[in-house]
Structure P
Amino acid sequence: MAAALAAQRLAKRYGRIQALHGIDLEVGEGELVGLLGPNGAGKSTLVKIACGLVRPTAGKAWIYGAPAGSAKARSALGYLAEFFRFPGWMTANELLVLHQQLAGSDGGAEERARLLELVALTDARPVEEMSKGMQQRLGIAQAFVGTPKMVLLDEPTSALDPVGRRTVRLLLEEVRARGVSVLLNSHLLSEVELVCDRVVILLGGKVVAEGATHELAHPRGVEIETEKGAQLFPGAKRDDAPRLVAELVAAGRQVYGVRVLSSTLEEVYLEAVHGETD
């Protein structure tokens, strides 16, 4: 079966600026992939090529085997841009009606009600009276109109409070369970770490790290809590924990807890981008 999103030797040049340097990337069916990198790394360019909004200078991209930008590829996609604007006079329901018409969705009122409930947005105020966070949740709802098989989300939680981010996280987990693939471009590493199956880190238009967060993480030792407090064993790994506990118990110590430490996604990210800042 074709990948939900496949990019092969994808390159993009804007004048003298090389935004992408021949990258290869895949998102599998039902996979939730986090796209990370500092500003200017090429993340939004990649997303826009996948949507068909930008043409690559070289290489190709496909959505479920169809060339990116083709009618077949677009029909399988949902998309939320990083910077979006909706007509201020429309209510959430009216906006979703419009996007149902644009997407050719026959989901009707049932689909609209389900999507608004999923993003916890049910009041009838117009867009211009909504908070930025409410507009962000509405944008996420429109990305799922027409039950797309692949969704591209560009900074979908940037304006959300912790409750809103949790709502979106639960939504992403639900759609992934239904087999929907998601490419999530985000600077919120804690959210990506919680919800994504795999991460791809871009720097200067190149993939500098890729894999599940636990695969990219480095061991940081084992911490064991005893009656004398927490004791760190820096060189120890997971397999060393039972032996360390047994030795402490044999020495008459009382063990209350064991933690196997590894690097966080933030540490993995900073190491991959060599301290680059946005």
Structure Q
Amino acid sequence: MAPVLVAHGLEKRYRRVQALAGVDIEVGEGRLVGLLGPNGAGKSTLVKIACGLVRATAGSVEVAGAPAGSVAARRSLGYLAELFRFPAWMTADEVLALHQRLTGSTGGSSERGGLLELVGLPGARETRVGAMSKGMQQRLGLAQAMVGSPPILLLDEPTSALDPAGRRVVRELLEELRSRGTSVLLNSHLLSEVELVCDHVLIVDHGRVVAAGSPDELRREGGVEVETAAGARRFPDARRADVPRLVRELVAAGEDVYGVRVVTSTLEETYLEVVE
């Protein structure tokens, strides 16, 4: 199947600042793609170009086969900005009804109720935005991004205002969206969240993709640790394939072996290595 979002040779320059310097990405159908990078790396610029809010200096972006910024592309995506505001006097139901009119959704009351249920706000339909906590407003923002069931969501720091329970709700929501075939490009600073839910990760720095792959591919083996009667023995240059040989050699030398662990780096360690 054709990717839902494709960027090729994407560049963006703000006078002397090169925000993006030739970025290529693909987001396939039903894929959760995490976008990582330090502040100023170009992540939000990439998302805004895909939404049609910013024009690229060079390169191209297509959303569901249509040029970014076109009517067809905008109808195919849902967007949650990092900094968003809903009118304080509106209820959750009114916010979603407004976005249904803006997107042309015909889902009506049942769609609004279903979306609030999906983001963990089943009883907030008549609650005004001004009476909501920041976390509740964040969940409402996620609900509005899903109005009309777009094939791809662009989420900019969607869990930044949520407590651990709220982040778990969002993780479960993302997994549900994946099962429905909805694609997600997730811009986040929470590496642990990205590591838990994303199929593919892009690490961006200074406007370029400096690492890409699944979380498992980006983790790196860092040796083997063997628990013996004399204590833990670390073999920093060993890999998983070396484990049987190491155990045989230790047993032959009279060591009692109680456990073996292949040491791997975390996504955070890989991230820090490539951006520093």
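Given a value of 3.6 for distance in nm of label points 7 Å out along Cα→Cβ at positions 44 and 124, point me to the structure among P, Q it was derived from.
Numbers: P: 3.6; Q: 2.2.
Working through the options, I get structure P.
Determine which structure produced the value 1.4 for distance in nm of label points 7 Å out along Cα→Cβ at positions 228 and 260, calculated from the coordinates; the candidates are P, Q. Derived from Q, not from the others.
Any read-out appearing in this document is the output of simple, stated calculations on the displayed coordinates, not a laboratory observation. Because the structure is a prediction, the values reported are computed rather than measured. Cβ atoms are built from the backbone, for glycine too; each structure is taken alone.
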